[in-house]
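Throughout, read-outs are computed from the coordinates displayed, never taken from laboratory work. Everything quoted here is computed from the prediction, not taken from an experiment. Cβ atoms are built from the backbone, for glycine too; each structure is taken alone.
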Structure 1
Amino acid sequence: MSETADRSRHPGQPSYTAMPPAAPPPLTPAALQRCLRAAVFGHRIFYYPVVGSTNDRALELSAAGEPEGSLVLAERQTAGRGRRERTWASAERLGIYASLVLRPACPAARAPLFTFMAAVAVADAVREVCRLPAGIKWPNDVLVGGGKIAGVLGEIRGGEAQIRDMVIGLGINVAQRHEDFPGDLLRPATSVRIEGGASQDRAAILACVLEGFERRYARTLKDGTADLLREWEALSVMPRGQRVLVGGPDGRREATIAGVDDDGALLLEGPNGAPSRLPFGEQVEPIAG
């Protein structure tokens, strides 16, 4: 942090005022494409200094016929959101706020798999580019040191049995300080900067996410979900055997994690060994000890 002399109040007796940190450089399409090695994803970019929600804009563009792999990229969101319509803090230039258009032509029941896929790609990029030990909390929160460093939001439009339009929204905290986060967050937030990551280059991080997502997307559509689910379980901060509390209409109950299935549901065992299946996105918290 730099300092500058201020002599206006006390002539002859310099005082020092801390300068605010310089804003990170913009994450422009040109900056991203200098780093990008993906063949399709991220080569058609809609860039906005400010947008309400990148997911909303991506859904509009998808409905208008924009091709798969198109990317909406913003420096700031005024109505960014996470799961269950929770607000996603989107301070200008401090994070990555992007949404990707997909058309996987698969049953709508399998849409959660693409959210899993994005969470794996984000965690892998944070590990590779930033050298931070990122993990995934079911279903789609990316954590470092117990704090949430990124989130993924998958949304589909229409009620058909097959996916017509789908977007995957990415929110990755990069350059935020503790004071840049709201004080009413449900989960402690962190950023690449707070964790001392090896790189805060937003273009390099996003390029790595897009490359990893594109590779897993092609492999999963061709060969099935086995490799993706193995990767997800390897990164999960709640491994098999972890005791958890599961929320529900009848209150909370204890269970043990037994894996995930091909549709992205969490497989559980009750205290008496009875199996159950928790649909994607329902609330679950680990039990300490």
Structure 2
Amino acid sequence: MKFVRLATPAPIFAAETDEGALYALSTLPGGPADCLQLHAAAMAAGLTPTAYAARLLPASAPLPWRLAELDVTPDPARPHLLMPYVPPEVWGAAFTYPARPGLNDPYADVRHAGRPVVFFKATPPRCVGPNDAVGSRADTTAMIPEPELGVILNGQGGIIGYTVVNDVSSRDLPQQHPLYMCYSKTFDRCVSLGPAIAPPEAIPNPLALSVQCRVERAGQVLWDETGTTGTMTRTLDDLVTYTVAHNQVPPGTLLATGSAMSPPRGMHLVEGDVVEVTIPTIGRLCNSVVTI
């Protein structure tokens, strides 16, 4: 079971069953409005989110859409996918995968250091959801997508869900000066997430997931590659531990865990490009690109 938010006259928080049917949860009396409320209610009942949602399904009729039918550009005139939830903070982890083979790795010492590299990424207004536009900074020449597994934290260092993340970044700014890293990571529309949230019980081994990224321009494929979270050189526990160490994060904080693949040299996202990041267990996150 996965969980999504839909834009209708009023936003709907819904469960997608393994059979592909959608059931509204937020429209039920006392029903959860998002994944954080679902998790809290499930914990109070001593159940997993999946088991708690399954209890609610008999009271909810199936919605008249399938998820694939809602995978369209946002249109106020028809239902469409929203960000599956609004993260209060977004953090990221860097250098969590091996360098691309055959290339000199200037960050080798960092990859094998005791502490992982964790950085602040975004606030809610800088986040976008499925089929919205991610940003490409007008002052750079090497904007790239970074396809990543996102983990949702409960505020005490526990993982309460997983989603797909595109950690859009500038490759060239840190090359101009290492202290320009903040510019390369944080800007308008700098991160997308969705289309769904998978609870922990739906992903028993998060370090065995396929991650796919595809970039198209005017119908032509610029990049299409598949990696796996199985090559991650850090554990998720390690990344989470250092994110929350001496740092009280609010419940629902999203942590992007690093990119399993590196786009080819020379790539630069421009307005009109389309980026798709897919983790099959969770879904396909599709975004256009706009210059900011």
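Starting from the value -3500: which structure in 1, 2 was helix-only ellipticity at 222 nm (-39500 (n - 2.57) for each DSSP H run of 4 or more, over all residues; to 500) calculated from?
Clearly, the read-out refers to 2.
Between structures 1, 2, where is relative contact order in percent (Cα under 8 Å, 6 or more apart) highest?
Comparing 1, 2 by relative contact order in percent (Cα under 8 Å, 6 or more apart), the maximum is at 2.
Comparing FRET efficiency 1/(1 + (r/R0)^6) of positions 199 and 279 (r between Cβ atoms, R0 = 30 Å, to 0.05) across 1, 2, which is largest?
2
When mean count of other Cβ atoms within 10 Å over residues 191-198 is computed for each of 1, 2, which one produces 18.8?
That value comes from structure 1.
When Rg and Dmax of the Cα atoms in Å is computed for each of 1, 2, which one produces 20.6, 79?
Derived from the structure labelled 1.
Where does the value 1.07 come from, among 1, 2, when Rg/Rh (Cα atoms, Kirkwood Rh), for residues 175-246 alone is the thing being computed?
Answer for the origin of the read-out: 1.
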